[in-house]
1. Between structures I, II, where is FRET efficiency 1/(1 + (r/R0)^6) of positions 63 and 127 (r between Cβ atoms, R0 = 25 Å, to 0.05) highest?
2. For which of I, II does relative contact order in percent (Cα under 8 Å, 6 or more apart), calculated from the coordinates, equal 20?
3. Can you say which of I, II returns 1.0 when distance in nm of label points 7 Å out along Cα→Cβ at positions 15 and 207 is computed?
4. The value 2.1 for distance in nm of label points 7 Å out along Cα→Cβ at positions 23 and 223 was derived from one model only; which of I, II is it?
5. -10000 is what came out when helix-only ellipticity at 222 nm (-39500 (n - 2.57) for each DSSP H run of 4 or more, over all residues; to 500) was calculated for one structure; which of I, II is it?
Structure I
Amino acid sequence: MPATFVLVHGAWSGGWCYGRVADILRRRGHRVFTPTLTGQGERSHLLAGTVNLSTHIADVIGVFRHEDLSDVVLAGHSYGGMVVTGVADRIPEKIASLVYLDAFLPENGQSLFDINIPANTQRFVASAGDFGGLAVPSPPAAFFNVNANDAARVDALATPFPIGAMAERLTLTGQHKTIGKHVYVHGTVLPRPSPFKPFYDRVKDDPAWTAYALACGHHVMLDMPERTAEILETAA
């Protein structure tokens, strides 16, 4: 049966990163939306000090409203986990499944900085000085163990990320937990400790969740597009 997917990218990226996964799902008859968040990708000209997590939540809710979407599989990669959690908490009645693709899994009152590895947070804050303290430059693709065929493209298309989106704490009512299906996908192969493994470990034995561990880097949609599409389709 055809399903509707909204796929939210992570920091320093854009909707382009889901190109292959979206193509696979569309060939199978599904509707797929891959919005680019304000200040990222082809919308990088909108980067400003006022852009924050609330801006990005509004971006995605706007897709639901203007496309009149319901019964959606909502997925977020990396930082996108912050966004989809906020969206799901605000419009849970529109969402059938919530999927975290090697993504942050926040609780009420937490920011990305609060739940990232402290060394990463320190690195990002320090590097923001190159952009007047307003944005964080992208680490190289090798930092995320992106596959060799995609690494150069990831580096070429990476855009600075608004620091306000990492620093803003998320306010949640708990409504996102009422959604019927929750899925977590963890990319296990990194050259450094992963900030996402603790989230995977938290939910892997929880009967309310379905969890997958993929033998690839952090960008699961680039490293294993067929498997990522299959998991998303199963979530529908």
Structure II
Amino acid sequence: MKNKVALITGGTKGIGLGIAKSFLDEGMKVGITGRDEAKTKAVAKSLGENCIGIQADVRDAKAQQHAVQELIAKWGQLDVMIANAGVGHFADIEELSIEQWNEVIDVNLTGVFYSTKASLPALKKSHGYLITIASLAGTNFFAKGAAYNASKFGLVGFSQAVMLDVRDHGVKVSTIMPGSVSTYFNNRTPTDQDAWKIQPEDIGKLCVDLLKMNPRTLPSKIEVRPSKPPKK
């Protein structure tokens, strides 16, 4: 994995940051994207010289193309695309606003489409890997989850279809479906009470394991859960 190049959307915190750290530990070169340019570049700088920060909103197709181009201009290739950026709005369907619906679908589903389209030419050249970060909400529906469930059910279906589209080009596609993860998602701050949850570095390790797997084998859809959640 040394000197392989990865691009991670939404890489300034949470799962994206956990994956970035795991890749850097393996000697990879990493680009992380985020909406806030100053924050994105500051996080990248804190991760060392093998990481660059690129301001890019996944809802902007041209921004995704620019992010890929900037990474290739820096390191000459793209081997791994991690489509991680995501948001959540949770409300009863009668209270869920049109704006909230559109943001969730645009970021969690259409944004992955844009990231995939932007990265595939480079991934075909490198026989690379596309990993999308979905959720157990992509198979388990729940009350007040209309927008989030729709985005993640769609993302799982999208990822599996793309996997069939590109495997003859030497590109591997996996979607990871985590359960409860200790992150800042939905403006929440992790505390010691979240120790039972999946940690971002656990998803990072899983991504490393996928990249190290024998090329003949493809875990195309992976469900990940806390091993011992608290009893209700």
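Read the figures in this text as sums done on the coordinates, not as results from a lab. As the structure is a prediction and not an experimental result, all values here were calculated from the model. Cβ atoms are built from the backbone, for glycine too; each structure is taken alone.
1. II
2. The read-out comes from structure II.
3. It must be structure II, since only it matches.
4. So the calculation was done on I.
5. I
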